[in-house]
1. Matching task: 24.7, 80 is the computed value of Rg and Dmax of the Cα atoms in Å. Pick the structure from 1, 2.
2. Work out which structure the value -5000 belongs to, where helix-only ellipticity at 222 nm (-39500 (n - 2.57) for each DSSP H run of 4 or more, over all residues; to 500) was derived from one of 1, 2.
3. Compute FRET efficiency 1/(1 + (r/R0)^6) of positions 18 and 386 (r between Cβ atoms, R0 = 25 Å, to 0.05) for each of 1, 2 and report the one that scores greatest.
4. Suppose FRET efficiency 1/(1 + (r/R0)^6) of positions 266 and 378 (r between Cβ atoms, R0 = 25 Å, to 0.05) works out to 0.25; of 1, 2, which structure was it derived from?
5. Of the structures 1, 2, report the one carrying the highest value of relative contact order in percent (Cα under 8 Å, 6 or more apart).
6. For which of the structures 1, 2 does the calculation of mean count of other Cβ atoms within 10 Å over residues 66-73 return 16.0?
Structure 1
Amino acid sequence: MTELFLEKTEFDCCFPGTAVCVPLENTVECIVPDALPDVLEILRCVCTVTECTKSADGDRVRVNASVEACVLYRSEEGTREVLRLSVPMQAQAEGCADGRYTAEICLRRTECTAPNSRKVSVRIFGELCVRPILQEKVALPVVVPGTEGLEFDVREVSGACIRDIVQREFSFAEELELPASAPEAAAVLGISAAARDVDCRIIPGKAVVKAVIDYRLWYLADDGVRDALFSMPFSQILEFPAIGEGDTARISVSVAALSLREEEAGRIWSVTVSGSVCAAVFGTCSAAVIADAYSTRDAVTAERGTRCLWRAGENAVREHEFREVLECGGRVISAAAEPLGILRGDGKLTAEISVILLTDGGEGTVPVTHRVSAEFPMEGELLFPEVTVTEVTFVPASTGAEVRGRIRLHGTELCAEQVPVVEKLCSEGPRTEAHIPSVTLRRVAAGERYFDICRTYSAPLSELFAANGLEPTDRVEEARMLIIPRK
């Protein structure tokens, strides 16, 4: 038996591995400083990641983060006071064999209590999600013109292959200034940020990334808690050696840490923003792949198998309208919502958001936070899933408000296409069959292909089409009588 040579073409194929999610949890207790009055009631605790570092050691990924917890409380003297605590968070995940990964840390919820009037306890729950980036060369056998006596079942493969997935860190400073109409801030409670309208222009070796980053600043004013919104353009030129001429990329921008410094008392702050840009680089793949083969001259056997080819699908957008009746014990004067993160599992993605109500407590506004989630069933993978919340409105109710809004999940669909291929093609030499008639009549059975019939009778596919007036693109008609030319 002689093995026949099959020419192959190789594609660089990159794809995200199975995500490893590790829970984060830490509790810190703090004695109220002598300069502050006793605690009567905890009003709110706002947590902000101020520092986040990632490192890889072999197949382990370590993340160290520093979280600032800002506790707003009502004192026994009737005043509102702010207490700040620093909470360290650490975690590590395994499963990144070659040290390539994307990693994100997400704060899920916070519990804040006052065991006594001079002590505050803050407990933070979060999650570290690490996803290894796997890369391999996929070899596919392709048709070589002029191979005498061989007939091939050919599958055309084309599309955007994921050639590489890379993550780059960034850091920059931004200045935020309260509008002249807004009251001054006595103390900042926290800040959050999220990117939107991400756009990318590709030049060889580089990506010019543009987006808008929305900041929400929570602060304490004389009349209670206020929030201020700022939208700032974001632009970065990032080095991506894997990007070549004609390539495209899908981009995701995430903010990992925010650090505030006051520039002008109560009105202007400098915020240092740290985060990462993830880019999936796509190159076009196109080939006529041999899925099966037979010979009209020799006794040939074909070993068949499959190859997995990861490709990019469409930009997917899923929406969910939520309607929740939330209790807050006061008159609601405004409502806002912010994304918390995404949970994976059981064939679905769960998007979690935080709904924040500002209520008039008689002594000024008080924030009340609620969690709302939405489930999105997923048949495949979604690259760089992101959550945004829009159209948030509220209708006051007797003990709170009915809040409505729209949760949008968007990202790039990933397609793991199983391509049938010939693994090995062997010849046992010329056929030694007895004389057979020059023509055979054959009725097409259910599920048969023209290629299957020709292989059974060692008939050239082109002659079958010619004898029956068929075109290669014609649909197979069940129960049709075919004329099969024979040698």
Structure 2
Amino acid sequence: MTLRLGLLVDSSSVAAWVAQLVDRVSALNGVEITLLIDAGRSAADRQAILDAYLNLERRFLHNIPDLTTSVNLHEKFPNIRIVSEEGLEEVELEQLDIVISFQAESTYLPARLGTWSWNDISATVGFREVLERTPLTTCALFARLPNGRRMHIRRAVFATDWFSAARNQNLVYLRASSILIWALKKLILHGEDEFFKLTEPQDQGILGSDINNSYEVKILSVAKLAWKQAGRALEKKLRPRETWLLFAGQSRGGLVPARTATNPIVPPRGVYWADPMAVERDGRTFLFVEEYVRAIRRGRIVCLTLDEEAHIVSNKVVLERPYHLSYPFTFEYHGETYMIPETASKRAIELYRCTHWPDAWEFIGTVMKDVYAVDTTLLQHGRHWWLFANLMTERGSSSWDELHLFFSDDPLSSNWTPHPLNPIVSDARSARPAGPFFTHNGILYRPSQDSSRRYGYALNLNRVDVLTERDYAETLVEKILPQAGYLATHTYSRTKNWVFMDSVTRKMDEAG
């Protein structure tokens, strides 16, 4: 199956992100771009005031790449046939499978599988969410089919970057690219019948309109945002520091322990504890956690040995490196115990083997190199080992909202096959791993983070519905909000009788 695509643009001079996306699309197996339709319009939605403000942000505040720089598509892709809007009468559009529209206000063209476009990719996209401090920004891809039906294909939901309109805009463009690539790969992999059974109900509270919602940015709005940004920066600087601590609760056969039955496990002064990973061995509970040391601004891995009431018996540093470690995921393989701590600052996924339980670990290799991966979590399921991790794949993107999946027959391997539908989740409310998989009453669950209000705001327990080399699907079963008086909770781990979670507070006197 080869998909024949046409590209509909206002002008052959397009933004850099569009040219980069066309490059990625043309590199896909089973895709051929055969036509460039130039509507011959100027970029009417460019607004000088907003452009000036965004350029100031890019240059002076954040060193942010400019994805709106002009690139001539015809010069970059000279082999693609180009026609004007007036010349469309000479083109049999029905011979095209899909028209991808990059217009701010999309025109429908009768390709066989319709015209695909986004809810908003205008020059003002992402600005209003920052100005109004909207928690989430959404980019949605939909198709207008020849039968008149309008179908939502995929959406990406990410946490609004309240500190930079330019960075937030870039994230829209990056996620617009990601969901189109995902949709084309799914169509090629699964075929038309299965693909067009895909339905995604519109959530008006997040998606908003499925038409362009750009608006005029006036100088007052820009001045208001600049004032708000200064206030947010000052607020962040003066904000009391946060401390993560742990909670233990008896599961009593349920997914979530009663809040009245949870006991805090409070770290010593000068450190915080997060990312609890529980292991039961020889009738005892060992809790591996990130210990962040404020004096050196770096995390290391400690092991807390707990008694039958989840009180600390001993506390030992078991792994420390000259770079940050967190999320100490452990697993068993061929009678030995291994750990994959998060080492994103090294741009690698590192693997350690236990040589003396639980306090001696040796580095044995790198699972993946040159990758910014967070919260790597392994699962043995069916014929494969599966590796889940959130990746930050482009400069200026986020590690909160795109979950990637890989598989291998050997968990110690450095050769993992990426899932064809990566990223398998593109949503800050549910993507990032939050602890080991577990089975409860015969159902496989994946804990994940909800970062819709802030980093690691809440926990999700997701039922895994489909996990194959061709597909992945999950359903939210339980949402765990932070306890009263706490700001967030973002890791979940359980043993036979206990559930361990973490929470964050700004009440320093209570938590060291």
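1. 2
2. Label of the originating structure: 2.
3. Biggest value here belongs to 1.
4. Going label by label, the one that fits is 2.
5. On the way: 1: 15; 2: 11.
Largest value of relative contact order in percent (Cα under 8 Å, 6 or more apart): 1.
6. On the way: 1: 21.9; 2: 16.0.
Derived from the structure labelled 2.
Throughout, read-outs are computed from the coordinates displayed, never taken from laboratory work. Model, not experiment: these values are computed from the prediction. Cβ atoms are built from the backbone, for glycine too; each structure is taken alone.
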